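Colleague: Following this line, the structures themselves.
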Structure 1
């Protein structure tokens, strides 16, 4: 049986059209500067506030392929780095997304990194300091990251449990960017732009979102995100009644608890 390396095709991960993104507080300049200096970047903020869209925009802006990994409890180091597989009688090495990103000088984005197993995050440490290298122990190889490679990851510090906090030994390797929901003015503009609804309706959706966000910690783990508001707006633009759209796109997405569902639905009914 022979061994051969198979890698992901980076050209499939280029973003060819500009993703819509509204800058808030210098985050584009910080990310570009960090990338030029080979510094890894940590995005912190609540679900649905624009972290992934920001990464897509930066990949387009820097003209680098973007390889995204959605982290979860079963994610292993081998899932990131790669493993040997038997195919057609041959033992074939298949790069994981992290190794593929290093080889091709791509941006590797680990989304919700604290959801991964603790031993998995250790593999990124040599990439996230001055060494910028990825040990490929099963191949006996040490991958050196080219200057174009960027490691980025995100997490939601307000939502994760104490057991899933990011270790100081990991986080202190990164330049951190804090994201939050945009101002009411900007959020309404985003909803308008993304869905095609008029400004008055966008303003009411933003007001509804702020009402739900005030319930965080009082029955809701999270309030309505900008992403959920865009979903609701798209339903409304497609002909769904606003109250029905808010129930389907927001209330049901936020909670399964019957009393809270009633409360959130009443909030939308008061506005629409």
Structure 2
């Protein structure tokens, strides 16, 4: 990108079906939103499957249309600028060239653009999506004096974790009221066990024990744990177990030590681990 080269849009296409296990009506709602070209907000705790869901829906919608859709994902952070999203002029040899940012490329090429954890970015950057997230579906590029109309297949998707809301990191009402919102939660135990078994390769009994552990650890949120263990971390524990790491040790490093630095809380989670994996 710095040298003025861009990854071909074809490389962003989802051509193989990602594994995703629907929990509710999220597939139906997202499909309806896409057909109506309504921007979508996904909200839920870290590691509950929001990103995988977007990948799955990109594949699913492309298959319905008899093609494959590109998915351009941006991991938002506090240093993300408008130029990072829209584009900038860069020097290449002795000439100055314009290089589109990921949002502009998605708008032009009819991709799904996924802005992950959008509250992590600056509010002046977030405002850039407003013209794309209402009836106008346009992206102004001030540095070029251009206005780009969104491709008919373009869709804007954003996500955030309400559990980390604060005065400084919150989604403005002027932003969130432009989106259809789908709430995500951690799946029920049996369903989560199926996900863990599929993604990590552990047997279903072990996956069930990991899902049971998750339930008990998440209950500790009432005792001061900031956020419950994610499905992603349970999969990590399963992967360690498939590499012949002792289950208790795998759970300690992938769950207990990963979710908190509080010594008493780690001790409590370790006791739960030992009760499930004696």
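Colleague: So if we calculate FRET efficiency 1/(1 + (r/R0)^6) of positions 49 and 153 (r between Cβ atoms, R0 = 25 Å, to 0.05) for every structure here (1, 2), which label has the highest result?
Modeller: Ranking 1, 2 on FRET efficiency 1/(1 + (r/R0)^6) of positions 49 and 153 (r between Cβ atoms, R0 = 25 Å, to 0.05), first place is 1.
Colleague: One of 1, 2 was used to compute Rg and Dmax of the Cα atoms in Å, for residues 57-128 alone, and the answer was 14.6, 46. Which one was it?
Modeller: Source structure for this number: 2.
The numbers here are math on the coordinates, done by the rules we state, and not lab data. Every value quoted in this text rests on a predicted model; they were computed, and no experiment measured them. Cβ atoms are built from the backbone, for glycine too; each structure is taken alone.
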